[in-house]
Structure P
Amino acid sequence: MTGLLARIREQPSEVLGALAASMNVRASEPAMRTICACYMARIALPEGARVLEVGCGNGAATKLIMRHVNPTQLVGIDPSSAFIDMARETFAGDLPDLLG
């Protein structure tokens, strides 16, 4: 998988679509939600905190971060402009800042 991710910008839309679908499934699994809730409950952010998510993908896990950490601002970055476009669509009007 490392090789695929290292070359994410070169991947055809079919591969990116399959990866995005997998990210959505994984983020919706009860076990993953429990793990994220437990892990993120240990993160104490000060009032007005800003968060940077490196490798935000299509935004599936970003939703979990926003739900549990509730930052004032979240900036997501990803080397795949296609994933950034997907995340922007997911968050239309909800505002994390998403940068490709």
Structure Q
Amino acid sequence: MIAKDAGIRIWGPNCMGIVNVHQQHFFTFMHRHSCRRPASGRISLIVQSGMMSAIFLVELGRRGIGVAKACSIGNRADVDECDVFEYLLEDPTPM
């Protein structure tokens, strides 16, 4: 209630976080040097499970498949997949 009254959106809980491969931002429990990073690409992921997000990123990196962003939304306290999808549709990041 406090966050909502202040206009603050809550991401998660129980999620991996956000990875922006283009800008090398890793707001996540995954250390960016702990696995082969995915190449910068055009695919963005929206995943509920933090563990599945990590697995997808590791496997895509291993296969040389490029990724733009990975968004693990967890229990969706305030931000849900529709919010993330809307953002990704309008994402100005060059591909």
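Out of P, Q, choose the structure whose coordinates give volume of the Cα convex hull per residue in Å³, for residues 16-71 alone equal to 68 when calculated.
Source structure: P.
For the read-out relative contact order in percent (Cα under 8 Å, 6 or more apart), a value of 36 was computed from one structure; give its label from P, Q.
Of the options listed, only Q reproduces it.
A value of -8500 was derived for helix-only ellipticity at 222 nm (-39500 (n - 2.57) for each DSSP H run of 4 or more, over all residues; to 500); which structure in P, Q was it taken from?
Considering all the candidates, the number was obtained from Q.
The numbers here are math on the coordinates, done by the rules we state, and not lab data. Quick caveat: nothing in here was measured; it's all calculated off a predicted structure.
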